[in-house]
Every structure is written in C-alpha cells, then in structure tokens.
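Alright, structures below, take your time with them.
None of the figures in this text is laboratory data; all of them are computed from the coordinates on show. Owing to the predicted nature of the structure, the values given are computational and were not obtained by experimental measurement. Cβ atoms are built from the backbone, for glycine too; each structure is taken alone.
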Structure I
C-alpha cells in the first residue's frame, strides 16, 4: 500500500473507531464486538508503524505514549473547581432553597440533578477540538497535569465529535427560544478555540473485582475500593499502568460560553461532543422530583456498577446560577444531597451486658449519639467476648460504627491513635448481671450463657418472643415485666389463664383495657404450626426455619417425634440447627412447657410441601457473595426445581455454590470432596 492509500485508510479507520467509541461509551450500545474493534485498532497501529509521519496526537493508537513521568506539573485552572455544600435530608434541602429564594425572590426555580459519583474530579481541555490537557481538581485553583493518564481512558475522546446535522437541528429545535443557536452551531460544527469539559473519572465495581483477582494471583496488595483505585490510578506516573486499570469517565460541566442557557442543555451538548454523561441524570421541576430521584438512586445504589454517594442538585437556569454567586469555595446555586451515611465515628461511653431468652450474655456498646442512615444510633452490638478481643476495644475508644441497610449497628473498627490514656479494658462478668447465677461457656461456642433457666431476663425475653411470634397486640415489655414480677406468668402457657382482674393489678390498667387485652390473648388459642415452632424460642430457629420445619412435618406430633437424621435434609437446617432442635426437644423442662402449651392452644396442621422437579433429591449450600443473582433468589430457584437448601456442608451435600470471598463452607466442601460450582456454572446448570 502506497502512502496516499494508507492515508485514506488511516482516516477511515480513525473515523470508524471514533464512531464505535461514541456508540459504546455515550450511547451504551455495542455496534461491533470488542474483538472486532481491537482488530480495527491493530490494523491502524500497523499502518501508522509503516507510515509514522501520518501519526497524529488524536489517533486512537496514541492513548498510551511516552515514558513514565518523573512527577506531575502544576496546572492553574481557568476557573476554580469549587466544592459543594452537603445536605442530608429534605428539611435541609428546603432550607437551602428558602435561602436562595430570598436572594432571587422573583425567580422561577427548577433543577438539574446528577448522580454524585464517588471518583476523582478532572478537567479536560480541547484546542480546536483536540484534547491537549487534563488535570486534577487539586485545591480548586491549582491541580496536577495528568494528561497522559486521562488519555488512556477510552470514554474520553482524543478529539471532539462533530454531531450529524440532524442531531444539531434536533437539539436546537428542542430548545428553540431558550438557546443561542448560532453559537451552539459554531461550537458543535467547528470546535474552534478552547473548550473545557469537567467530569468524574471513576472505576467500576466489576473492573475493581477483575483487577483484584489478577493482583491476588500475582500476590500483590489488593486495591481497597473503586474510589481509591480511581484516584490512585490517575496519579500513576506510568500511563501504561493506568491504561491497564481501564477507568471510565462521565462529563458534567463546561467552562465558558458555548451558547447554552441551562445546565440540562450543557449535559446534552457534552454528550453530542462525544463525552458520556450518567444516564440517571435528569431535569427536575421541583424538589419533590429531586427527592424522588434521590430515593430511587438510594434504593438501587448497590446494583449500580460504580460508587455513588448522593445527588448533586443544580439550579438549572445558568443566569440565575451565576447571579447567586459563590460563598467561600461553595456556589450558592448547588448542593450535594448525600445518601444517609452507613458509617460514622463516635465514642464508646460504656459497655453493658444484656441477657437474652436463651441465656446468652451479649455485650452492647453504649455510644455517644451519632446519626447514621437517617437515624440516631446510641447502641451497637459487640456480639461476644471474642469480638471485643478481635477489635482490641476499650471503654472510651473512638470507633467506626456501621449500619448497612436496616441491620443492627455494628462496631467495625477501633481508632487507637485517638486514645487519650483514660480508656479502660472491659471484662465479661463472671456471673449473670441480672440474677447473679453462674455463667458458662461451652466448648466450641463463643457465647457465654446464664445457667439459671428461671433468670428474670430470660423469662422476659422468652415471653416477649412468644407474644411476637403469636402476633398478640398490646402486650409490650412493661406489661410483661409486671406480669413476671407479680408472679402471674412464669411461662408463656400461663398467659391463657389470665383474667381481667389480674391486669387490673398492673400499673396503667382499667376495666376496659384489661378486658381488651384478655380478649386479644384468647383470640390466639388457635395458631399455625410454623408460628408455634417459632414461638418456642429454640436457639438458631428463626421464623423462616420454623416455617420450613412446619411444611416438612405437617403436624406438631410429627415434629415432636423428630429424629436427628431427618433434620439435615430440610431447607434451612444444618448441623448446628439440627443439634439445637434435638437438645431443646429432649430437655425435660422444655418438654413440660410444650405439654402445657398444647393444653392451652390448638396447633393447626401445616400443608406438607411435596417436592417435584429435576433437582429432587439434591442438597445445595451457598457461600460467598454473588454479583448477578441475589442469594435468596438463587435458593428459591433451587427449591422450585425440587432441590433442598442447607446451611451447612456434609457428605450428603450435592453441590456448594461458591461466590466471591467464600467462607469456611468452601474449605469444608473441598475437605469432604463435595462438588463445587462457580456462580456462572450454577446459572448455566439451573437454566439448563
């Protein structure tokens, strides 16, 4: 091929590669396979090697070029990269709006809301359409020149895209009368002079997982999280390392006058120029619409393939935005409405020990009140003595507390460098803090238990659990305490013998309220088998396991005659649960309690679930985390196909499905020679 033909071919290849890059990163469509695209890039590379004089800075082959840098040069931003005021609830957003309405009393406010990406802010500068400089935010005024590194990000075009005439006309028609048409047309068609686009460089969760797998194989330190991975990558001195990290980029602002009059229009222009923007960003006519988007994103945040920590709310009209100005480093016309924090730091003021219905002594941290996920947290479970030792926790320590989803707050980490020297060690009590009886810790267990089966705390917790399981309304903790203290109730069966006169002796009761509560208790003399089993309070048997047991045995008589070998074949029942059930049912005290209960209530039989399906006779165990299917969904699929779910691995287990970061179940499966399946293998198997 001669030089003239090579030049034509190179130009065609660059155009097509650029078109496919735009389709993938901006339009989220894959017009040809990645392998085919790589083939086009390889052809372009070979032609440029043959004719090096035809190489241009914006060629797709020039994303990684040059030797590693000795350091980063400083870059002064043409306009400050500002920080944003944080708000955490609707009331604070309303207060923000009220403040700016006082400054612009005649303005009509609407908004453009963006996903607040948790990555690294960056600035892209184009001269006559060609990418010439990329920089970090730095202190807002001066950043670092990371051009070589940003060039490696495929989502960032090395030369700005020229939209099709029909795209430009559609954009102008959509915003007719509210846009400077001639200037917009000039920018989109000619790209003359300087164009600056700002946005967020980030790493996807899936890419981080891939990278960490590779690092683990090489026995190298793993990357902590997507945010740190993105920031650390951008500051690598060797661009080839950054290229291997495969970062992504979303644009969200332009610096300068480009003919647009709203923030929403700017986002559309950014996409037309070839820089992707987050598809969840949207125009919101009022704060109600912003709040709805905030709630929607918060609900689905775990399913997003990137870290996000809130919604950035902008006044949509550029003129109003400018008039409102800046306070310090923060524009008045913009806030970051953050998602409720899942972690916070606080101080452990004390540790108290509670006693549960099984006699388990549980240490609980009393915390300096701290808001997490929209609620004020004052307590956090420390689980057991071993957990306190693992954390190295002392009373008075500053700690990190986490409340993920709706679970009980948990102390995640101690910050020992913040100690003052006044902290003191904690020791589990040698006797029950409620009744003073001796405590014991059985071999192989982490739990310390009170040995007194008549301990007040155990009676109270057991009674409250029973009431909850039977769904009796109106009988709360204070009433239960008085019933036990006055000797009216020693075990749950005695609830059904209570009369209105008994309640009249309790604080706060009159004739009407006494009769009402007696009527409520008597209405529960008939109960489903699953509720009854749950109400017994058998250690390790929750509501779902109780339902599984009920469906398996059908009647209370069958359940009470159970043998140990029968239990491990039941959904949700493993070795530990099976042993706990047998120990409970063989205990003389519990046998008498069940007998007394059956004299007071009628237990309705449950419908036995007859299993059918291609997986009938197989037992499955799941361990680790799964990316493409929720664990409970996977379990339900197995059940629907006739299989059985177990929580522990034994020789009877058919398959162990192994996700990311599997636990001891995986090790036991290998030891016993039980078959294992990866997530992908599992999905293929059940789909077949």
Structure II
C-alpha cells in the first residue's frame, strides 16, 4: 500500500468488533451499511455472543479471524476499547476506527482511558480514527466502503469531507445527497486522538479522486502544521471550511490595544487568509460553495454578467454582487448588436440584462450564447423567475444548450422553483449549481474570488535584517527583578531602535530643571508624558501634554502632570518622558498579541486614540512574508487614507511594510513577549518623518 492511511480508507478486509444482531444498534447498522454499499473486500463480524450475524459467520475475538485484517471498526463499551485495540495490534491490524464515545470529550476518567488507548496504538504502530466518531466512507467503486452508522450513503463525487462532529457529518451527507453533491472520502475524526485534520489533509492532498476538501472544525490540533500543509495543498485543490466557536465569553481583559482588538477568532481568519482556505459562516454556505467548486471552473476574475426575465431579482443580484466586491462591466457593443437581432425594444441591453417577463427558453438560449462570447465576463448568472406561462424545464434545457461548451463559470438561480423541481434537477445533474436566491450565488462567487486572488499572489519571502539582539537581552535583563512585567518609555523605544524601527527621540527625567534641559537638547516642540508602567493608556487620565513650544510651557506641563499624579507612595519618584514632537501625518498602530492556539499574531491598523473605536485592523500569524505585510496594509478599510485622499500625498507604504517585517523578526527572536503595542506609529510622505511615538512590551517569563 502506498500510504499508511490506505489501511483505513482502502482496506482489503474489515472487522466490525461489536457487530450486533439487534436492529437499531450502532453495531448492527454499521455492519449493515458496509454490506449495503457493496464493499469490495472481506468482512468479519466480531461478537462473542453470536456465531452468525447478517447471514455470515461471526468470531468471538479479532484473534479468532483466520484471515489478515487491515481495518477494525470498534463499537464496544468504552472500558473494553484499550484491550480490544491491543488484540487488534496482536493480530496485525494496521488501522482502527473507534466509534465508541466516553473518552477525552467527557474529561476526567475518559481522558485517562483515551491516554491508555493512545499508548496501545503507539505500541503496535497502528493508526486510528476517533474515538467518539461517526465513521468513514470511501465511495470509490473499487472500495465502496461505508463504515458509518448513518442512514445515508453519499453519491460518488470529487469532494473530500473532514468533520470533527459526527452529527454534523450525518446531516451534511444527507443534505448533500438531496442537492446532488457527491463525496470521494468522508472522515469523521471525533476526538482526533491519533489521526487529525492535518493528517487527513495530507492524505487527501495526494488522493486523485479528490479535487475539493470541505472541513467542519471545532478546534485546531497543531495550527503551525496546518499552515504548512494547507498552504501547499491550496495551490492544487480548493479547501472550504466552517469553523465553529466564533464568540468569546468571559475572556480575560487584554492589557494592550492589540490584545483588546484580538477576539477569539482573528487567528482563524488570519490562518485561512494566509493559506488560501475559503472560510464560510454557515453549513448552508458550505454547500453553496461546494456545489460551485465541484462542478464549475474557478472564475478567472471577478467580472459577472446577469441575465434575467425579471427586473427585481436582477437588481437584488447586482446589489449583492457589488456589495461583495464583484464587478459588473457594461455589455460590449458587439454583444448589444447581437442581442438586438432577437430581443424586443423593451429589453434593458445593460448588465443586468432584463429579458422581460415574457422571455422563455429560446430567449435565454440566444442571450446566453451572446454573453458567452463576451470577453468582459468571467462568470454568467442566469436568473429565472418562472411564471405560469413558461415551461421551466424548457428554460433549463435551453440554458444548458447555450453554456455546455463554455469555459466560463456558470451559476444559475431559479427563484420559487424549489430544490427538487425537475427544472433545477436537470441543471444540477449537468454540473450547473442552482441557487434559490441571488444573494447566495453572489456570496458564493465572492468567497471563490478571494481564493482565486490568493492563487495569483506570489508566495512571498521572509526577510532577515541586521539587528542588535544582545542589546535587547540586556534591556530585558535590566528591566525586571522577576520574570514578568512591562517595558515602556525610553527602554521600549530603545528596543525598537535595536531592530531598526524608527522612533522619536526619548528621555526620562525626574525634575523640572532636567525636563527643560532635555527639551532643549531634543529640540522644541516636544511631548511630555507621565512615566509609569502601571498606567496603560496615559491619554485617558490626561497624562500626555503635547506641542510644548517654549521653556515656559515645558515648566508648566511638568507641574501640571505632577499635580495630576498626586501624592506618591514612599520610595516612589515622579518622572516624565520628554519626546520629540511628531505630527502632521497619519497615525497607525502596529502590534503583536499571543493567541493560545496560533501563537504570535502581528497587527496593523488605524492608530492613535481611536484604535479601539474604529477597530480597522488586520492580523496575520507570525512570521510574516513581504506579501503578508503588504496584504495587511491593503486590507484596511482606511487604506485610501494612506494612498492619498482628497489631494493629500500618499504616505511611505514601504516603511510600514518594513516595520511590520522588522517587528515580525523581533517576535520570532524573542518568545518572551506576550503583547506589543507601537501606538501611534506615525507615517507621512517623508520617510524621515515616519516614526513610532510610543511603545509598550508585555513580557511573560523573561529568561534574561
């Protein structure tokens, strides 16, 4: 066998341990499904209390089976599973599917039992799907294996499906069959005690029968491995995922702007964006995208044409497409000329093209043939609202006749026809996805468009700058008596300098006299800030005095800040930071926060005091490539402010990109940083004026 998972998904023989004679039990239904799918290998029921099950000989234990066994399906009480697995190992079984539940998903004793099971698996070099799973399916006629206890055997297709939820697996297979969507391999991986979604992705990557992969995820096992696997996989196969668990309840308050902006889900979005995975919000959207990808080519671009026999749906579709970032170019002159030969004067001759209510099959046929020739469009969507006066099936036949030879993407919409109507089934069986509402087609196209844009991007390069890591270690050593804390003020600015990140000059003083001297040394105007690691956001308590232009203003600001701080505890000294004044440009924020699953996330966004109000930020998983850094900048809603808005000059985007890459290197070199804020990082058209004004490093477990 060419792959170790072939013993599970392409076995030459299967033993069902826990097969039952009682209808309705999992052991009985799983065995029944194997027979009903007409599995091509040998089947051995195992049950110590029955000699015959389903009209074939049963065995007391796996050790009594006379032939070699590739795969064992285990459906026995949870306490017996480790011993049964050990017997499988002794027999030489190479693959297990453990359907039995009651392991780590229930915690406590279940986790201990699962650890024991894993130990047995490793001892005998077996691979295992589960426990607590729904089973597996391979629809290849050479295998025809349905080792599940569900009621549905899916249609043969080119989609691989990975699910962590057994219930979702059954529901999705059932609905897919109704929508005429077929699967190649289905894997319900349950607790992922051995075989994970990453293992399945690696396996399906080389499966010639799988072109599209659908995933239902509840959590990630090893996100870094996922990134490496799926980034390569997405270049040749499309991956679409539903990830549950988007909300965060009772989360601990973050101690930085970056941390506060990083909700539970930003890491998932970042990893999908960086690897070309198409994320959908619902299972319904999963079907919508799957129907398009499994039957139609990925569009070459985002240009869409609509042909309809009703104005309202055409407008709805147009709004949905434009709002989802698609384009709808006007008709070419040659296309209009062709349309005038057969359409009435009442037709719109625009995009969307309204054929008017009387249009039937022939009108759709001729209009589509004209549109297919128009090079302005990558995708065409015929939208049909079937009045009683037209034959819906005739419309479907004419649509198919017009588009069957095109290499453009075709999605159709039949409003009011219903999923099971003969007209919609006619198109589905010929590979044309049918949507009940135009908004679903628009959202599907937008999702796929994001993927085709990712495909066109270069892979990007990692950069290594000449930096002073020894000095950063010394700063960290000098900053802490214990392992944790914060680096702020002059020390924080010096860390930035060590990594070549431009920052405004900074110095800490403890007297009015020194404040005046340093202000003159730096050069007026200056900014004065209260120096205290415990004050996270100085602006909120009036701890920042800006644009101090004279000796008098410097003295006055020092006294005012001293007054605002109030009486200090014994041993404390009042001090302020004097800094070069940087103004007249755009304030941005650059930072890092640590996600418990994904590790460091780099952030870029609109900065200053409005950062948590506007929340116009982008996150990417570290380390960054130059392409990732560029994408972060361009993904902001406020990106036009950086490129020149209403006559303003564009800022230096290269310095932002370089700063993100330098911060990425700093985070990679020092894993003791849990959060970083560089806010604001001021950018302008003049590179020499682009500087960090303030920075804060939260350190956990400092080793220096």
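Comparing structures I, II by Cα Rg over 2.2 N^0.38 Å, for residues 77-204 alone, which one has the largest value?
I
Matching task: 3.3 is the computed value of distance in nm of label points 7 Å out along Cα→Cβ at positions 125 and 221. Pick the structure from I, II.
Structure I accounts for this read-out.
Of the structures I, II, report the one carrying the highest value of distance in nm of label points 7 Å out along Cα→Cβ at positions 5 and 453.
Evaluating distance in nm of label points 7 Å out along Cα→Cβ at positions 5 and 453 on every structure, the highest lands on I.
Give the label, chosen from I, II, of the structure having the highest value of FRET efficiency 1/(1 + (r/R0)^6) of positions 29 and 637 (r between Cβ atoms, R0 = 30 Å, to 0.05).
I
If Rg and Dmax of the Cα atoms in Å, for residues 469-556 alone is calculated from each of I, II, which structure is the one that comes out at 14.8, 44?
Source structure for this number: I.
A value of 0.00 was computed for FRET efficiency 1/(1 + (r/R0)^6) of positions 349 and 477 (r between Cβ atoms, R0 = 30 Å, to 0.05); which of I, II is the source structure?
II
If Cα Rg over 2.2 N^0.38 Å comes out at 1.24 when worked out from the coordinates, which of I, II was used?
I
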